[in-house]
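Structures incoming, each one as structure tokens.
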Structure 1
């Protein structure tokens, strides 16, 4: 059976969706974060996700690709889950653990897209995808220091 390769448009949409969901998660979790050092790390990550999201938007605009916002129901469910989890345990290590779980989900989705995109001929999209994966892996390593 022949493998279906993702097109650069789909990869770009995945990058954008992932960065938007990360930004939403951070917005949900920041008010629950009491530890100032962890809060600063999360804010730094927020800036990087904004940068990736903006780059994906610029690339899409230049290529005439329309990017869709993440599903509002998924965003609402994420908000509820984060709030409930933080209410149960708002400790520094638990907040970091929740962030690590989200980051690992992002890495998994992005690496899956990368393997499905082995024939994407768009260097700009490919470079952004690889940059995003490296960024997420760095976030995971940094967050694990708070566990």
Structure 2
């Protein structure tokens, strides 16, 4: 991701309809940290482009603090009109290969149990992630934190 991608990525995040205003502000903060503090190592962000090339999705990830070889996928969004075309899968597969190349052991992904996230949860299961924990009412009453993991050999 480069600075000229910022507006497009924020537009995609907003248009998905998955993120609340406070979540969008956090995503924007992480984008700004990534773009304005190139020496930081907590957050990395990549974009995926279509054949025009136009940014159609993004992914934010980083090493999990105080672990050996564990990485978090923090945020991911694909423009609504491009969902189902493989861009999200391409982003996740790219990250998995990067983690493997860096001798990483596992990737952790967290999401909500709200019904609107059912396609997201199926997406991760279809990519061979396993639900390994669920914290009831974590995000709010009736909104569990669902944690997925994939281990790498």
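All of the numbers you see were taken from the coordinates with simple rules; none came from a lab. This is a predicted model, so every value here is computed, not measured. Cβ atoms are built from the backbone, for glycine too; each structure is taken alone.
Summary table below
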read-out: Comparison of 1, 2 by mean count of other Cβ atoms within 10 Å over residues 13-20 - largest value held by; value: 1
read-out: Top of 1, 2 by relative contact order in percent (Cα under 8 Å, 6 or more apart), largest first; value: 1
read-out: Given -27000 for helix-only ellipticity at 222 nm (-39500 (n - 2.57) for each DSSP H run of 4 or more, over all residues; to 500), calculated: source structure among 1, 2; value: 1
read-out: Comparison of 1, 2 - label where distance in nm of label points 7 Å out along Cα→Cβ at positions 69 and 93 is highest; value: 1
read-out: Per percent of Cα pairs over 29 Å apart, the highest-valued of structures 1, 2; value: 1
read-out: Given 2.2 for distance in nm of label points 7 Å out along Cα→Cβ at positions 61 and 85, calculated: source structure among 1, 2; value: 2
